[in-house]
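Peer 1: Structures for review follow.
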Structure P
């Protein structure tokens, strides 16, 4: 089924599945690592291994099938750097062939390897969103993911992509210092913006200060954290007292390059290979975790907090669908390269 009717039916099925997941024991979201290899070495990153092998496509397809059987219907493809995988477009296409396309797929990338052919391939495969990690205006030895480095790729996305593009920035002292200028340079683009809280190797927040919270309020970035903005604002000033329950390993799954379904990218938990995971295994992970206080991992926190706010979660699902489905205008004036 194609055209407007097909899209409408897929959207109805997507929202209906989201409603069911609020009350059943099946997962909502899965992050799937396609390789631990990366072309960069960011100082804060704990999620890459230079020289790591690519996960074969057939293995990735089997993991997608297992996740779909369990009930996952929103996916992130990540690494390492996922664009290093020669069949990353095929992985997207395989996911979109599941559930009659009533799912949502995001590729999380630094965009250094992006080409026109890849953008066209993602368009054809049905990619819903590309999240591009950009932390600074100019590269540094610790923060190579800069606007100066990827601006031509962002212009390519603005001109060619039929999917949503989101610019994600890790909050650091450097990104805080020039974020206003950073946003001004990207103003001509029809992009979404978000942020990640800098965390340590155990996933706990690694930055503190009211100036960070004020920056997020000033640029209206807290609404992007629809379900845990209050927690984030409090953590930024050192208050970890607000309780919450982590649903990592239950409603949210992180599948590492070896195929094991972890609680999150930083905490493994005692998990099975995803192809052998059962609903009983998922339900067993529906417990409080020792690492909840100070957790800065937005992916697992978003899913966990969404389950505590069913009506807000439904509203957000509809808003996300509307945004990823709308046509993307080409900017009339492209920004000049950073000086």
Structure Q
């Protein structure tokens, strides 16, 4: 009788091992297929879109699986996992490698900060402290409700040493821009990524600055249409341009690629690491964070008239559900 029990247990163990390795192999093959599906149907497919959003986190499963397959000498399983591991690793490798910085003629630094302050955030003290700490030359804010906008305008009146602060606010889209330099509101392109457009008169010359907040990809077609319209305007703007905001899309998405055809991303040019910016809220257990931001949907883009000297994601949110992103751009001689 014991012989039959032992035989049965061995059979169960073999089946469990077979299913274990089969699941790893299917995981690797599935991700490789996803890479092909990125080209068609692309982000129209919800599974493809979700993987694009959380692509870096696939390594959390791929690397241990690859290591186990190697130790167990499961060659085909290791191969199935090695292909997507290599693809994803090479995709994000530039974010972890040193990059030579370009230096433009005038070398005038311009600090830009994009900050989704969150519509339900009333931590005015924390917000102003964080903004004062960074003291950006240009601050782009999203989800800025009218009451909070009025409070921040008052609290930040002395943000800059010369006591001058220039302000533009669009209550229709809940977006605001603060500048160290004079600015002129130009247009609100609601159907083109909810884009607030201003001209900032920097010492090096006028710069077009756009504060954007496209809708979430639900439905995806709406976001795609908005960003397509935004890109049309970008393509028609030959002069110096900075576009920042909460794009509600990651750097692996199809819509992101449309913008990247014309502009550079400060984080990819001068940042380090994944730079996740959302969600900022971190539950804690005995003061130890037990969660972390998982995606980067806040970006700062710029035209070739600039060069990025540094880019980073702040570690504090000031009560928002987004972490602010900051880029220091080097400005050359700007000609429109």
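Read-outs throughout are calculated quantities, based only on the coordinates presented, and are distinct from any laboratory measurement. Remember, predicted model here, so these are calculated numbers, not experimental data. Cβ atoms are built from the backbone, for glycine too; each structure is taken alone.
Peer 1: Suppose mean count of other Cβ atoms within 10 Å over residues 159-166 works out to 12.8; of P, Q, which structure was it derived from?
Peer 2: Attributed to the structure labelled Q.
Peer 1: Among the shown structures P, Q, from which was the value 0.00 of FRET efficiency 1/(1 + (r/R0)^6) of positions 71 and 183 (r between Cβ atoms, R0 = 30 Å, to 0.05) calculated?
Peer 2: Q
Peer 1: Have a look at P, Q and say which one yields 4.6 for distance in nm of label points 7 Å out along Cα→Cβ at positions 7 and 63, as calculated.
Peer 2: Q
Peer 1: Assign the value 1.00, calculated as FRET efficiency 1/(1 + (r/R0)^6) of positions 127 and 191 (r between Cβ atoms, R0 = 35 Å, to 0.05), to the correct structure from P, Q.
Peer 2: Of the options listed, only P reproduces it.
Peer 1: Another one. Where is distance in nm of label points 7 Å out along Cα→Cβ at positions 15 and 55 largest, in which of P, Q?
Peer 2: Q
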